[in-house]
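Read through the structures below before going on.
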Structure P
Amino acid sequence: MEKKEYNKLVRDYFPDLMKGKGKNVEFEILDGSQYSEKLMEKFNEEVVKFRHAGTDRLLSEIVDLLEVVYAIAEHRGITESEVDFMRQLKKTRNGGFRKKIMLKTIEEKSM
C-alpha cells in the first residue's frame with residue numbers, strides 16, 4: 001500500500017470520510033500557533049484553486065475559500081455573524097465592487 005504525505009489542514013470530517021473508504025489515516029490536532037500557520041497556508045492554497053477553477057468548480061472553490069476565512073476569523077475571536085455584519089456595514093457605507101471601478105490617480109489640491 002502506498003503512503004502519501006500531505007501535512008495540510010483539512011475539513012473536520014475528512015479523516016472519518018477516508019476511514020469510511022477503508023484508508024489508514026494519520027493526523028494530529030494542532031496547537032494555536034500551528035493552526036494559525038496552517039490556516040494561512042490553506043487560505044493561499046484555496047486562493048490558487050479558486051483562480052484556476054473552471055466554471056464547473058467555481059462555486060465550490062468560493063465556498064471553500066469562504067470557509068477558510070470564517071475559520072481564520074473564529075480563530076482570532078471573531079464570529080461568522082460579526083464578519084457578515086461588518087461586510088454588510090462596509091458595503092452600505094462604501095459600496096461593493098459591482099460597478100467595476102478602477103481608481104487610476106488621486107491628486108491632492110494644494111492650499
Structure Q
Amino acid sequence: MSEIRLNCYHIMWLFVMFDLPTLTAKERKNHTRFRKELEKDGFTMYQYSVYIRYCGSLESANVHIKRVKTFTPTQGHVSILTITDRQYARIINIWGEIKTKTEKAPMQLEFF
C-alpha cells in the first residue's frame with residue numbers, strides 16, 4: 001500500500017472571477033443563480049465577483065471546474081484560476097479602513 005502525502009504543492013485553490021451583465025431582469029436572475037450555484041458547490045466569496053474554493057488535489061479541482069462550466073451563463077465573462085496551496089500562502093492582503101456614509105442630523109424645530 002503506497003502512502004500519499006498531502007503537501008502544499010498538491011493541495012489546490014480555485015478562484016472563479018466573473019463579470020456578468022445585470023441590466024435586465026433575466027440577466028440579474030442568471031447572475032444570482034450563478035452565485036448561488038457557486039456557493040452550493042462549496043465556494044465562498046473572497047471579493048464581490050471573486051469566489052474561492054479549497055480542493056485537496058488537482059483531480060478534485062478539475063471536477064469542480066467542470067461543474068462550474070455547466071452552470072456558467074452564456075453571456076458575460078468567467079475566469080477560473082487554479083493555484084497551489086504554496087502559492088496561496090504567499091497572497092498579500094492589505095486591509096484599509098472602510099468608510100461609511102454618515103447621515104446628516106435632522107433639523108431641530110424651535111417652538112419658543
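A short reminder: the numbers here are calculations on the coordinates, not readings from a lab. The structure displayed is predicted, hence computed values, not measured ones. Cβ atoms are built from the backbone, for glycine too; each structure is taken alone.
Of the structures labelled P, Q, one was used to calculate distance in nm of label points 7 Å out along Cα→Cβ at positions 70 and 102, giving 3.4. Name it.
That value comes from structure P.
Quick check: -17500 is what I get for helix-only ellipticity at 222 nm (-39500 (n - 2.57) for each DSSP H run of 4 or more, over all residues; to 500), calculated from one of P, Q. Which structure matches?
The read-out was computed on structure P.
With relative contact order in percent (Cα under 8 Å, 6 or more apart) computed per structure, which member of P, Q shows the largest figure?
Comparing P, Q by relative contact order in percent (Cα under 8 Å, 6 or more apart), the maximum is at Q.
Among the shown structures P, Q, from which was the value 11.2 of mean count of other Cβ atoms within 10 Å over residues 14-21 calculated?
Only one of P, Q returns 11.2 for mean count of other Cβ atoms within 10 Å over residues 14-21, namely P.
Starting from the value -1.20, -1.25: which structure in P, Q was log10 I(q)/I(0) by the Debye sum over Cα atoms at q = 0.22, 0.23 Å⁻¹ calculated from?
Only one of P, Q returns -1.20, -1.25 for log10 I(q)/I(0) by the Debye sum over Cα atoms at q = 0.22, 0.23 Å⁻¹, namely Q.
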